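Quick heads-up: structures coming right below.
We did not get these values from a lab; they are worked out from the coordinates using the rules stated. All values derive from a computational prediction rather than experimental measurement. Cβ atoms are built from the backbone, for glycine too; each structure is taken alone.
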Structure I
Amino acid sequence: MTTNEIRFDDGAAYERYMGVWSQFAGKSFLEWLAPQPAKQWLDIGCGNGAFTEMLVESCSPSTIDGIDPSEAQLAYARTRPFLSAALFQQGDAMSLPYADNSFDIAVMPLVIFFVPDPAKGVAEMVRVVRSGGIVTAYAWDLLGGGFPYDVLRTELISRGVNVPSPPSPNAGNRQVLQELWLQAGLQDIETYEIVVQRTFSDFDDYWSTVLGAPSLGAQLAAMPVDELVGFKEVIRSRLTIDAMGRVVCSGRANGVRGRVG
């Protein structure tokens, strides 16, 4: 494993850190997507199943498959009561273990920037979706400041801390997504901006959540105690904290969809 590799191996910690954000963004995304019921879905990079569960609850799929590189995350997904009928397997987004024309809809939720070759990932989605089906994704606008924990991330970077970055950090940019879908030959392409907000009960709630982060949490744990105390105060001063002491954070993602010809 390289020092810049981000791994998600703790499903429960990830649920608190990012699963909640995933559901906020996913709700907005699915309202925009407005898919028809009784479709065969593929959730690529399904992780611990937070978004997969939303698909089952709100989209009434006829079948749903999920694929992710982390077996630990998949193990967590399999414990979700709404996903007992879902089929999960470990695998690579750039080499999907499915036959051509197997699904009606393929989705990458908050995943495409983790794919080393996003164009290959999109091509694989096109391959496994039948004619007339939908290829879609949404992703945090990482380089545009849309990451929900951008305050923490940018402060660490400004101090020279080696913060792990996904292999394709610009893939969540709206224009980049549109170009990827165009290059893949998809039709009727549309994009959509997703803005979501999350409230933490207080700063301690926020801080304990980020300590469980798969990348940022490790960097914080490695800080000397005296430095960490000062760092916490800087972060506190940069966050939006309301009159009741609640921390209010926002995130911005971009969605894209296209139809297979």
Structure II
Amino acid sequence: MKNDHEARERFAIDLARRAGDLGLKYFRDLESLTIESKGHQDLVSQADREVELFIRAAIAADYPQDGIVGEEHASVTGSTGYDWVIDPIDGTANFVRGIPAWCVVIACARDGETVVGVIHEPSTGETFHGRLGGGAFVNGRPIRASAATSLEEGSVGTGFSNRAEAENIAVLIKKILAEGGVFFRNASGALMLAYVASGRLLGYVEEHMNAWDCLAGMLLIEEAGGTVLEADRSTVLRNGTRVISGGKGVFSNLQALCSGVFPA
């Protein structure tokens, strides 16, 4: 099992980097990019769809019996218990506006438990990666979640989607500020989770995230010594989950702040 997960991690790292190179070609030619709206602040581009098809084709070639869950195309049911969970471009709103804060996200789950997570940011060349029980890394260098014990010691990543009430995140941000903290948002939830794993952010919270946005980052945070709110393995691939994450010294505080804001 260990060797299999190591192989899957290597495969995912290589694939995320190749998919990132493809995404960069579109990013550098935005004038000719076709962009559509799926709803308020929810965009999809030709690049999203083409990069996802590229990733799916590579998975189908190397792991043909595995399932695939992605943002832009229909799910594929597998027979091995493994599912690849992919977001070809997380941070599309940034991508289409020329802001270099977007990433390729590839996770692999076995019976709903994430065993491999890769988040690749093409604009910086950073690849955050890890596997269950194997630690977390950026470009091969070990990373650790923040050891801070107070929200005054850094910034907390916050996310917002059209699936949640705007008032809730506004109240939460007010509470973070009241604790002497600072909020941070770069419009790429997966990238902010990677920043929690690497200690750049104290934590990250969002009322609801889809599996393709959060599973890779949640694994990385745990492997980097942080704490995450546990997702329901039986439903997370289909329904997503609430995300509360952070270094061990601030997690309980973040959880308490969220419990008074997010509905049960």
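Rank structures I, II by distance in nm of label points 7 Å out along Cα→Cβ at positions 29 and 149 and report only the one at the top, that is, the highest.
Numbers: I: 1.9; II: 5.5.
Once distance in nm of label points 7 Å out along Cα→Cβ at positions 29 and 149 is worked out for each structure, II has the highest.
If Rg and Dmax of the Cα atoms in Å, for residues 13-108 alone is computed to be 13.5, 42, which of I, II is the source? Show your work: numbers first, answer last.
Details: I: 12.5, 36; II: 13.5, 42.
Only one of I, II returns 13.5, 42 for Rg and Dmax of the Cα atoms in Å, for residues 13-108 alone, namely II.
Which of I, II yields 1.01 for Cα Rg over 2.2 N^0.38 Å, as computed? Before the final figure, lay out the partial values.
Working: I: 1.01; II: 0.94.
Derived from I, not from the others.
One of I, II was used to calculate relative contact order in percent (Cα under 8 Å, 6 or more apart), giving 22; which? Intermediate values should be presented prior to the final figure.
Numbers: I: 22; II: 17.
Among I, II, the structure yielding 22 for relative contact order in percent (Cα under 8 Å, 6 or more apart) is I.
Using percent of Cα pairs over 22 Å apart, for residues 93-236 alone as the calculated read-out, with 49 as its value, let me know the right label among I, II.
Working: I: 49; II: 37.
Answer for the origin of the read-out: I.
Can you say which of I, II returns 2.9 when distance in nm of label points 7 Å out along Cα→Cβ at positions 141 and 189 is computed? Each step should come with its number before you reach the end.
Details: I: 1.8; II: 2.9.
Structure of origin is II.
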